[in-house]
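Trainee: Take a look at these structures.
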Structure P
Amino acid sequence: MINQCPICEAELKISELTCSKCETVLKGDFKGGDFCKLSEEDQHFIKVFLKSHGNIKEVEKELGISYPTVKNRLNQIISNLGIKTKEGLNKEERLEILNKLEQGELTLEQALSLLGRKK
């Protein structure tokens, strides 16, 4: 399901629902769930993440991406869903640290320290 207008990129609203069996039509102003706001790629990522029970190593293997990339994707999805995290750093600061880790500019220990976590 698309969630943005292809012309102006504004959020689309759901105004009609149709039963696939009896063809009853409901008209109104319906809201999609939070996950409707996510791209198909992000929804697929979440399915892989849930299938692996949150095991980042398994997500890395299945999607062929690195640990920092998995973390970046998770942080981006969390942000897109409007979920508040307990971490003291804002999203941009966390992403910058993870990007530096991925680029080899920081060691894992340095990144964890900056993120306020211990290994």
Structure Q
Amino acid sequence: MLKTEATVTNLVVCLTTFGKMRHAEKSAAALIERKLAACVHIIPKMKSFYEWDGVLQKESEVLMLMKTTADLTEQLQEYFQENHPYEVPEFIVLSCSEASPAYLEWVNQVTR
């Protein structure tokens, strides 16, 4: 691990997937506008394999990565429960133990 100046943080990275790019882009814009995320990345064209209703599924999806603060994850999850096109949307939160002070300050500023 690179040991430069780092700060213990409340920064989290949240993940979800979408079947269509337009749904991901619409959600990304809404999250930034509502200040629920500081930054959203959409990674296109991945292949997902999973079981649904006892049948193996193989689908093209897009992955969304969101950087936000831990105190906003409940609101973020509520947004997806109300607006995600999937019956059971993926919502995973990964904690970040360290971050550069400048980046953390920026995330905290833009999500207020």
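Coordinate-derived values only; no laboratory data. Because the structure is a prediction, the values reported are computed rather than measured. Cβ atoms are built from the backbone, for glycine too; each structure is taken alone.
Trainee: State the single structure among P, Q that was used to calculate distance in nm of label points 7 Å out along Cα→Cβ at positions 16 and 72, giving 1.3.
Mentor: Of the structures listed, the value fits Q.
Trainee: Could I ask something else about it? Given a value of 0.20 for FRET efficiency 1/(1 + (r/R0)^6) of positions 48 and 104 (r between Cβ atoms, R0 = 25 Å, to 0.05), point me to the structure among P, Q it was derived from.
Mentor: Q
Trainee: Of the structures labelled P, Q, which one yields 7.9 when mean projected area of the Cα convex hull in nm² is computed from its coordinates?
Mentor: Q
Trainee: Related question: Given 1.2 as the derived value for distance in nm of label points 7 Å out along Cα→Cβ at positions 24 and 40, which of the supplied structures P, Q does it correspond to?
Mentor: Answer by label: Q.
Trainee: Comparing relative contact order in percent (Cα under 8 Å, 6 or more apart) across structures P, Q, which is largest?
Mentor: Q
Trainee: With helix-only ellipticity at 222 nm (-39500 (n - 2.57) for each DSSP H run of 4 or more, over all residues; to 500) coming out at -9500, pick the structure among P, Q it was computed from.
Mentor: The read-out was computed on structure Q.
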